[in-house]
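S.K.: Below you'll find the structures, each written out as structure tokens.
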Structure P
Amino acid sequence: MKTQPRRVPRHLLAAIATFVCACLTALAANPRPNIVHIVADDLGWKDVGFNGATDIRTPNLDALAAGGVKFTQFYTQSMCTPTRAALMTGRYPFRYGLQTIVIPGPANYGLDTTEYLLPQCLKDAGYTTAIIGKWHLGHADVKYWPRQRGFDYQYGAMIGELDYYTHSDAGVLDWFRNNKPVKERGYTTQLLGADAVKFIRQQSAQKPFYLYLTFNAPHTPYQAPQDYIDRYAHIAEPTRRIYAGMVACLDDEIGKVVAALDEKGLRDNTLIVFHSDNGGTRNAMFAGQMTDLSKTVLPCDNGPYRDGKGSLFEGGSRVAACANWPGRIKPQTVDGLIHAVDLYPTFAALAGAATGKGKPLDGVNVWSTIAEGQPSPRTEVIYNVEPFRAAVRQGDWKLIWRSLIPTSVELYNLATDPYEQSNLAAAHPEKVAAMQERLNELGREAAKPLALIYVAGVGLAHGKPLIASEGGQPPAAVEPHGPAITDEGVGVHDQFETPENQAARHPR
């Protein structure tokens, strides 16, 4: 005897229909946004109009800031690789060994493949994901590359510094599309902008996308198309003039990306976030390796903030930043603390994406701060934790601790002294001790810096000694594994030993 299916009561059907309609209405009112995440490279805090630049014009970025939010306390790490790692993982880079310097060109390490990256998270939630631009999180093994880490589409450079026209470093091409080398002509900033426009035109309103648009401008080498340099003939200093042209070109390409969103009808449902990866370069040691800049007037302007890229002072990691989403972000200036690690959970929440597959995040969802200017849930910023230095901000207090001899401790109140002029460490020993203990706690959790392991391995590897000689002659050579070169017989191998040496070294 067949069992008749039970009928669903009409009142329950009506309730289900009402619930479905409510969900669809909510989805229509709050659709998952497209996310265009634009990162500049080594841009000075005051090198954009919305932060007060007067000699460089950035009308497109200024329009985004005016129609959205301008951040006054948006933090990154103080160098490229650490910041990009923080963005992709939502975790501070000291957790997985990328806290020290950038990944050098000859190095073979990269971002730990057990990290669950932002593009993986968004892709799992149904987003199309693309990186157009600079990666710099591992290049020597394909397992570290973007296409292996959650990006559906990739175009641009794998390392960190390249010639803007040859797209290479030390004669090695660093320009790829979907893992395949690309040989083409053009200025990298314009090529990246054009590819971003093409990508946007290919998207459908039916499926959201995440575009990580990571320009290498205005990082060294300082190169720009001549017509852009000519725009700034009024700037007397030649490097600043070229740099201004680089920033202007960057701004123009961002304007084209925004225009493409408008043309495609996607602008009203697209969140645009813009920021630099660190402060502008003020120390030639951190300016790059392709050219000798030790005698160059470095062109970046971090305004009133102290120092720049590579430093633990504010100029190294408090960066130019803004965000824009028509109708969803209230135009204003936002003073709340935001760190690069916060973008992962914030984007994930907007996308309806689950973050549970990954390791515990250091980032927090700061959407209410971005959209409405509400107080930030972030109260602490970890500038970095390295074996030889560290820095932390808690509320308005900031501690910089250098542990190498001679050690130093600096304590600043950023509410009254944002430009770090008055060291208050001697006046507040208890606060210094508490903040040092916090850094020690994090230091115990930290992974060993992969850069230091790499440098030590290269530096301590046994190789030919560099020995001078008169007249520029090559150093004298000896037979390998030859007789001892000391009276004590150190280094003697049995096949070269004399009976006398053997008797002396192996008495019965």
Structure Q
Amino acid sequence: MDPIENVELAYLNAEDYQSLKDLMQAAYPGLNDLHWQKHEIHKLISLFPEGQVVLRVNGEIAGCALSVLQYDSITDRNHTYNEITGNDTFKTHKKDGDLLYGIDVFIAPKFRGMRLARRLYDFRKELCEQLNLKAIAFGARMPKYHLHAHELSPLQYLEKVKSKEIEDPVLNFQFNNDFHVKRILKDYLEGDSESLDHAVLMEWNNVYYEKPQAGPGGKTRVIRAGLVQWQMRRYRDLDELMAQAEFFLDSLAGYHSDFALFPEFFNAPLMASDNELNEADAIRKLATFTKEIVNRFAQLAVTYNINIITGSMPEIVNEKLRNVGYLCHRDGRLDRFEKIHVTPDEERVWGMEGGESIKTFDTDCGKVGILICYDVEFPELSRLLAEDGMDILFVPFLTDTQNGYSRVRNTAQARAIENECYVVIAGSVGNLPKVSNMDIQFAQSMVFTPCDFAFPSTGIKAEATPNTEMILVVDLDIDLLRELNEFGSVRNLKDRRLDLYSLVLKKG
């Protein structure tokens, strides 16, 4: 074969038919039924020109990929090749279809082994993303099945191919190209004696697909998070404390942040005026401010067009002391979250009890989860949130020593890796000499990512200066998570052995 000087991907033209016919005869020797007629190719090009491509090597057509549009629902049932192509009339092509259905891919024998077919499949993936289609699907032949049909069902044959016990060049190629099995198709391609008329419906999902919106708006793909590393200091009253909170919100809104995260118990300075009380009574006095703080934050979320995670505050629920926080949406909605695991100190000194509600929250930026401080050290909670579709985990925390901070920091980073999500933590710094049990603080607010090529190799997206009052503004690309979920070096969520273990939420 002549040295390769040029490889070019181009749209198929009607003038290419004779070269295409020669290629088909070489690719499918003795199978004239699989050869496309000239009028059929012309019709296909006229209906869906962007879906028909050829590969030219040194100017010669070396490969071809043909496709049509269908509705994704067709993959939920058995169907035939003739049904897809409309008996080669292509009357079944759906202009508004949401699925790219491959009807043929072939490479000239003399060009095989050069990974040219992969280029054709890569083109299809790019086209699927450009057209915002849900997926790519096609019926893959099983060319070696006839050798094993006497002892294996099609499904058994497929399982042995997947486990590398049987070498099937067609199916192995699809698995290596990130396609997965949707179903076995019976009587798919009439005359395919090698496959005994069976086929495997293969599918590749477009992780960038976005359901068309009925009106303006839609979910943001790059989300800007603002972290408030809060300085504990004396405040005369609630108005002065909320003035400081509004200062930070004004600053974050100026950077067009989508979220503002405050730390756990950021309002603790208000206990200074009640320092003569014992710790249990002082924290309950602090709980009387919670309703007013939430009301003010809810108004500020609308005013500054920013989703506010209020950190956490004490709250009396049915005469029980809880550690709770609120998600104040910028559209006026309000969600509540609870600390599930209270620390031994919170229980012993304050008589605080753990909450009972764990769930994700739907925002205009996608699904988020929120865990308060100690809760991030329990991997079951974040896994439940990840299974429910969480993209970002927010963790407001309060730690007095570097020991406690390290526990929060290190477990939060682990949560980002094992749940393939972003984890955002924010804490308080400074001292409160007049508040018992809240006198010293240590914090370094940070944003963690999974550890893969699209993210920082350290898994740290951004970090604040330790023990310094400041804000941290960070952009989080959700599309990178989607890509990681499907194509990451490791896929922690996808590769779980659910045949061996599972995680169950006992209470909603």
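Only the coordinates and a few stated rules stand behind these numbers; no lab work does. Here the structure is a predicted model, which is why all the values come from computation and not from measurement. Cβ atoms are built from the backbone, for glycine too; each structure is taken alone.
S.K.: One of P, Q was used to compute volume of the Cα convex hull per residue in Å³, and the result was 182. Which label is that?
M.R.: Computed on structure Q.
S.K.: Matching task: 17.6 is the computed value of mean projected area of the Cα convex hull in nm², for residues 164-307 alone. Pick the structure from P, Q.
M.R.: The correct label is Q.
S.K.: Check the numbers for mean count of other Cβ atoms within 10 Å over residues 68-75 across P, Q and tell me which is largest.
M.R.: P
S.K.: Taking FRET efficiency 1/(1 + (r/R0)^6) of positions 44 and 300 (r between Cβ atoms, R0 = 41 Å, to 0.05) as the criterion, which structure among P, Q has the greatest value? Write out the running numbers ahead of the final one.
M.R.: On the way: P: 1.00; Q: 0.10.
Biggest value here belongs to P.
S.K.: Right, another one. P, Q: which one has relative contact order in percent (Cα under 8 Å, 6 or more apart), as calculated, at 21?
M.R.: On the way: P: 21; Q: 11.
Answer by label: P.
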